[in-house]
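Every read-out reported here was derived from the displayed coordinates using simple, explicitly stated rules and does not represent laboratory data. This structure is a prediction, so every number in the text was calculated from the model and none was measured. Cβ atoms are built from the backbone, for glycine too; each structure is taken alone.
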Structure P
Amino acid sequence: MDNQHEVMFHRHPQNPILTTAQWPYAVNTVFNPGATRLQDGTTLLLCRVEDRRGISHLCAARSANGVDGWTIDAAPTLLPADDHPEETWGIEDPRITYVAELERYVVAYTAYSRAGPGVSLATTQDFVHFERYGSIMMPEDKDAALFPCRFGNYWALVHRPISPLGAHIWMAYSPDLRHWGSHHLILAARRGSWWDANRIGLSPPPIETPEGWLLIYHGVRQTAAGCLYRIGLALFDRDTPERCLRRGDAWLFGPETQYECGGDVGNVVFPCGFTIDPDQDTLNLYYGAGDTCIGLATASIQALLAWLKRHSAAEPPVGARA
């Protein structure tokens with residue numbers, strides 16, 4: 001029998017590329033890194049690090065080739081701030097966007113308050129000094145990332161609130177990165193037995209392509225053994241980014257290996273960051289595996305777009321669904 005499927009994301013043979021064994025101070029787990037490539041070509045991962053209390057902070061790791069030879073900050077890079085009560089129970093799951101207009105990196109992250117997880121922003125030029133913008137989306141909200149450019153006069157942010165409507169992907173706009181409104185539901189979780197039924201969220205920040213903004217998103221399937229996290233694709237209009245053009249019908253990358261199926265939270269692949277090689281096609285996807293370590297998978301952006309054309313139909317407006 002031929003039960004083969006297209007492999008679009010290829011795991012690096014050195015996976016997992018980062019584990020707690022490499023950390024310069026005592027930690028429980030390291031996972032869900034934001035990623036960027038610095039101007040000198042260095043790959044920087046801003047990793048979520050959980051201590052033995054269960055509280056998370058962020059720590060930077062740098063590599064010349066994005067695979068090995070990591071230099072890890074000797075102490076936490078960004079800790080929960082005492083004067084920011086929205087961070088009382090930790091800061092998690094950063095997504096990094098370089099904004100050329102600001103000449104700064106914008107980090108969207110989950111700030112865990114006593115009321116639950118919300119979205120906060122911080123900016124930096126060097127990943128040493130940060131300017132916190134504080135909470136921009138109230139609990140319960142997470143899985144946020146900024147687009148790298150304005151649309152008209154407004155910045156755009158993807159986020160995932162929990163509401164009576166469910167756990168879907170939304171977009172908001174802001175004139176100043178501090179005040180947000182004009183919320184749009186842009187991608188709804190499907191229902192029933194679909195791989196992305198009931199709960200979805202953004203994975204890494206949106207990826208600009210000639211055909212539109214490529215969104216890699218995660219779907220969470222509830223099974224008798226617990227949650228199963230896998231990822232799929234959707235494509236959004238370049239100029240009107242809340243308009244979905246296509247949505248894949250199947251998942252593309254899910255937990256298969258021991259380090260993805262085991263760990264503190266098994267059956268999880270959770271990307272938060274990417275870099276693109278100089279060929280402008282090779283995508284390096286950095287992901288948390290089993291909420292315990294960090295893996296790397298590569299793909300061709302053009303191949304992903306071609307797959308999306310073969311495995312989707314034009315996506316109707318969100319409001320057109322039953």
Structure Q
Amino acid sequence: MNKRTFLAACGAVLCARAGVASTWPQRPIRLIVPFPAGGAADLQARILASNLPAILGQPVVVENRSGAGGNVGAVGVANAPGDGYTLLMGTPGPMAINKHIYRDMQYDPESDFAPVSFVSRVANVLVINSKLAQRSAADFIGYLRSSPTPVAVAIPGKGSAAHLAVLALEDMAKVKLNKVLYKGSAPAIQDLIGGVVPFMISEMPSVMPHVKNGGLRALAVTTPERWPLTPELPLLSDVVPGFESVGWFVIVAPKSTPDAIVLQIRKAIDDTLAKPDVIGKLNSLGATPMGGSPEKQIRTESAKWKQVVAAAQLNVE
């Protein structure tokens with residue numbers, strides 16, 4: 001192919017992409033949540049899905065595709081056509097942690113996705129079954145230390161951010177725990193409310209509704225400073241010095257998605273996150289809206305968790 005033919009071909013491709021972008025969207029958009037319904041990612045995805053159609057002019061349908069710590073849903077989106085009709089609600093697991101713990105990864109979160117939007121940051125919180133006697137983080141950590149056998153803790157997925165937070169708690173608080181694995185936050189929380197397991201560390205959006213209705217008791221947040229949405233909750237680091245764990249949520253698309261469509265989706269999400277009623281809904285879940293590109297967040301968190309996983313010698317077959 002000579003230079004003139006090559007440039008003509010490139011121009012044709014660019015024009016075709018521009019044409020696709022100018023007519024997008026023409027059908028419903030799928031927002032894949034790689035975890036079961038009812039968790040923090042699902043709740044926030046549904047808030048977006050109920051508000052974006054007013055801007056985009058097409059329905060946004062949330063689909064839950066759970067499995068392998070979020071990898072099942074993520075690889076499905078990575079392999080989907082880059083036409084703007086398939087998006088992923090990403091969390092620290094599939095976007096920054098899993099690549100360092102799963103030996104057979106079928107996608108790379110940094111090279112196989114186009115970063116669309118930084119949806120929110122959320123505090124993680126130590127919650128216990130409301131029927132337990134402990135009323136403070138200090139009392140509960142004391143209970144963990146004094147127990148003659150390892151106390152059970154719910155883990156919403158092996159290798160999840162919550163799993164790594166529990167490993168850090170074991171090390172920093174000098175306790176031994178019986179880690180009970182679940183396929184997502186929703187079933188873990190169900191057993192926590194039912195008294196099957198006594199406690200867990202979870203993103204606020206998943207558990208705060210149950211704290212408000214009395215099913216769970218929140219003892220402390222795991223942020224470096226008090227969380228402005230729940231100023232009444234003390235810091236876990238007051239009891240376990242140096243302990244910190246913060247969650248985040250992003251939207252990504254298949255890598256081949258045209259930049260014009262990525263920017264169009266980003267603007268629609270940014271406009272949605274700026275709506276007072278959406279801010280209120282996210283705040284009620286313990287989430288702080290962010291907006292903008294999530295590229296730096298994904299890259300920075302991946303490097304951070306790589307070191308944590310190596311230190312814990314954690315891997316999943």
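Quick check on the output: 44, 37, 28 is Cα extents along the principal axes in Å, for residues 51-178 alone, derived from one of P, Q. Which one produced it? It traces back to P.
For which of P, Q does FRET efficiency 1/(1 + (r/R0)^6) of positions 43 and 251 (r between Cβ atoms, R0 = 30 Å, to 0.05), calculated from the coordinates, equal 1.00? Derived from the structure labelled Q. To test your reading of the models, identify which of P, Q gives 27 for relative contact order in percent (Cα under 8 Å, 6 or more apart) when calculated. Structure Q accounts for this read-out. Kindly point out which one of P, Q the value 16.2 was derived from, the read-out being mean count of other Cβ atoms within 10 Å over residues 139-146. Working through the options, I get structure Q.
A value of 19.6 was derived for Kirkwood radius over Cα pairs in Å; which structure in P, Q was it taken from? It must be structure P, since only it matches.
Quick check on the output: 2.6 is distance in nm of label points 7 Å out along Cα→Cβ at positions 187 and 243, derived from one of P, Q. Which one produced it? Corresponding structure: Q. If we compute distance in nm of label points 7 Å out along Cα→Cβ at positions 91 and 195 for structures P, Q, which one ends up with the highest value? If we compare distance in nm of label points 7 Å out along Cα→Cβ at positions 91 and 195 over P, Q, the biggest value is for P. Name the one structure among P, Q that helix-only ellipticity at 222 nm (-39500 (n - 2.57) for each DSSP H run of 4 or more, over all residues; to 500) of -12500 was derived from. Matching structure: Q.
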